[in-house]
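So, here's a batch of structures to check.
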Structure I
Amino acid sequence: MNLRSSRILRELRAGKRPTCFKLNLGDPRVVELCGLAGASAVWLCNEHVSNDWFNLENQIRAAKLYDVDTIVRVEKGSYSDYVKPFEADATAIMVPHVKTAEEARHIVEMTRFNPLGRRALDGGNTDGRYCQIPLTDYMAHSNTERLLIFQIECPVALENVEAIAAVPGYDLLLFGPGDFSHLIGKPGQINAPEVVAARQRVGAAAKKHGKYVMAPGMMAPRPVLEAEGYHVFTLGADVLGLGEYFKTQLKGFEA
């Protein structure tokens, strides 16, 4: 019985640049639309969006119909908050506000199986095919085809980013310009020199330590971001796209 590999990893290994859309709307049909459009991944949010576990499972199922990876941004919470998306067969979890190397190591320990970590073993959920595959295959697949993404979003995290990037057992860093800009007193100014320098520092740290970097949006032109070491690109969000569509239609009607 074959287990699904990560499309993001497949595309990265082939020298491609995986694409992603952030979804705030909970309807699995929105996930299907991203799949029909050809996106590599969707970013589902449990940090800021009201969603339940049952619906999250259905969003993940919808993504798999089109070979789309699912990245679930978890609540900043307990061990269960971190492993449940994986057990629902999400391709990745994104952990917000990671500030220290010690915290990064702790997350790896909670979410990776031995020998990388000490994650508790179940196998009776979607990701383990409900105990229909050997545990050794399940564990190896989880450690190699399921991704951990750590967000660097504040000045404290930036000061520790080289040490965080050096931690083994995870895959990607993501720089958050929104939170970073407002925490330095320049909310929304993602092109402020301090924010650009932080973005570049995250890219350089990741490159030095063999990690990939994900962009939460097109913070700069694609060639600039690629030169800084960014590999995975979030191209937009469902609420932004729908909002612009509705406004455009209304303006056209009034005109």
Structure II
Amino acid sequence: MAKVVALANQKGGVGKTTTAINLAASVALLGKKVLLIDADPQANATSGLGFDINLKGIYECIVGEATAEEVIQHSEDIKKLWLLPSSINLVAADTELPTMENAHRIIKGIVDSVRDKFDYIFIDCSPSLGFTTVNILTAADSVLVPVQCEYLALEGLSKLLNTIKMVKGRLHPELEIEGFVLTMYMRNRLNNQVVSEVREHFGELAYETIIQRNIRLGEAPSHGKPVMLYDAAATGSVNYLNLAREFIKRNRNK
């Protein structure tokens, strides 16, 4: 049964979708069967892996027009990577989900239907803390939080942590924090202070691997590829493969 990891941070621009794409691809390249679920209406994970954002996907599963197995797409570039796409239609989910029976567990049912086919399922959440994100947190085993190496990014963490605490208390007692991944790092005093504060505050939950600012990370999605297929020698490729190794090692030890 796959471990289900939601990537969440309500602050946009922190490298959440970049991390979702490249961590999922890296874990798959390291030999694990991986499903990436794009649960962001912007569908950037879908287009970033080279898929059409007009395909049927997670929204059609939510409203009962398709099953996950029917709409999951297989990557042509990475043998052990699959995608459950998103589209702009998902915008409607925040208003439609609350009207459904067993509303908080709709996405959990979708995830559970394919859980036995993969080693890991990563879910790219939208940059909000609405009903859809709460639904995803109820479906996940853990939450991985990308944190930009800036103080404004740190200030927004309390809202996310409170939401995780609420979901854990009311809906999903087994939900855990997978960890915090520092992103967009540049070697300067401010970024180093943020790294120190995150590690001091969160201890072992802060990943050792840091994702550095890298122009190739920004270019790769426009080519529909994870960075390691776009430029294997890029700093971003090295960072995300190292993050994947650390992620797998941490989970092997649990």
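Which structure, out of I, II, was Cα extents along the principal axes in Å, for residues 113-224 alone calculated from, if the result is 44, 36, 25? Checking each candidate, the match is II. Of the structures labelled I, II, which one yields -0.48, -0.58 when log10 I(q)/I(0) by the Debye sum over Cα atoms at q = 0.10, 0.11 Å⁻¹ is computed from its coordinates? The value was obtained from structure I.
Identify which of structures I, II gives the largest calculated value of relative contact order in percent (Cα under 8 Å, 6 or more apart).
II
With FRET efficiency 1/(1 + (r/R0)^6) of positions 105 and 193 (r between Cβ atoms, R0 = 30 Å, to 0.05) computed per structure, which member of I, II shows the largest figure?
With respect to FRET efficiency 1/(1 + (r/R0)^6) of positions 105 and 193 (r between Cβ atoms, R0 = 30 Å, to 0.05), the highest-scoring structure among I, II is I.
Calculated for structures I, II, distance in nm of label points 7 Å out along Cα→Cβ at positions 9 and 65 is largest in II. Figure out for me which of the structures I, II the number 1.21 belongs to, where Cα Rg over 2.2 N^0.38 Å, for residues 129-168 alone was derived from the coordinates. The read-out comes from structure II.
Values in this text are rule-based calculations from the coordinates and carry no lab data. These figures come from a predicted structure and were not determined experimentally. Cβ atoms are built from the backbone, for glycine too; each structure is taken alone.
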